[in-house]
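Peer 1: Several structures are given next for inspection.
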Structure P
Amino acid sequence: MPKLEVNNSEQDNQLKPILNELNSVSEHIEASAVMSRDGLSVASVLGDGVDPDRLGAMCAALLGLADTTARELNRGELHQVLIHGSLGFMLITHVGPKAVLAVATKPGTNLGMVFLETKKTAEKILKILEL
């Protein structure tokens, strides 16, 4: 699997406005982050007190387990993981073979809108990462 460059300031400068745009789509979207498939932070717009590296590591662990589960249950290639907690949702979406996009929302959010906006944002991010 190809490796994604992390701590690249040019990518960070290109990705942060895209993440800010995603976060501003709805008052329900609280945070978003791009990370490598192995959990290293690439760019993020997170709330206070959220460590992007720790979030990346947790998302990588979740994705590894979800990938294994999808294969074991013959569900095909994994595209997304949705976590529903009492204080909102967390959606983790693949961005090509090298990266993922994580989006955190408040409770009561319109999940259809979040899925649509996350998909569009993932496509924008993929174009930048492929450069």
Structure Q
Amino acid sequence: MAVIITDLCINCDACLQNCPVNAILDDTNNPLKQKRYYVQSEKCVECVDIFDDPQCAAICPSIGCITWDMPFIKEFDAHYLNEELYRLCDIDNIVKSPAVKEKKYRRDIPLNMRGIGKKVQVEPLN
């Protein structure tokens, strides 16, 4: 996963309806109990091999709401096991962290452009 929905989310439903892998949960199902939509990091593939751009960012009307996070790969396992930021799915008491199964990610986004709060979207030029 490399997409986080910030508190700028207006719960408009656009990202939820356009996610090709159903990785987004609405505010009533947010496992962090926050009033915004939530991207399941263990499901998100940043639309790699599906679309040129992440569809959540392409459709979101709130600039700055969709941000890049670190790739969902073993190297960042400790990052994703931080329970303050994520609620990774567990099956049979095995947490689905990057150490269990890595996910595809956009290699054209360098690590210095990733991290909580790094913008995926840019404001359109007038």
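Bear in mind these aren't lab numbers, they're just calculated from the coordinates by the rules spelled out. Since the structure is predicted, the reported quantities are computational estimates derived from the model, not experimental observations. Cβ atoms are built from the backbone, for glycine too; each structure is taken alone.
Peer 1: Have a look at P, Q and say which one yields 13.7, 52 for Rg and Dmax of the Cα atoms in Å, as calculated.
Peer 2: The structure behind it is Q.
Peer 1: Starting from the value -2000: which structure in P, Q was helix-only ellipticity at 222 nm (-39500 (n - 2.57) for each DSSP H run of 4 or more, over all residues; to 500) calculated from?
Peer 2: Q
Peer 1: Still on this structure: When relative contact order in percent (Cα under 8 Å, 6 or more apart) is calculated, the result is 31; to which of the structures P, Q does this value belong?
Peer 2: Going through each structure in turn, the value belongs to Q.
Peer 1: Then there is this: Suppose FRET efficiency 1/(1 + (r/R0)^6) of positions 28 and 60 (r between Cβ atoms, R0 = 30 Å, to 0.05) works out to 0.95; of P, Q, which structure was it derived from?
Peer 2: Q
Peer 1: When you work out distance in nm of label points 7 Å out along Cα→Cβ at positions 20 and 108 for each of the structures P, Q, which one comes out largest?
Peer 2: P
Peer 1: As an exercise: distance in nm of label points 7 Å out along Cα→Cβ at positions 68 and 100, calculated from one structure in P, Q, equals 2.7. Which structure is it?
Peer 2: Label of the source structure: Q.
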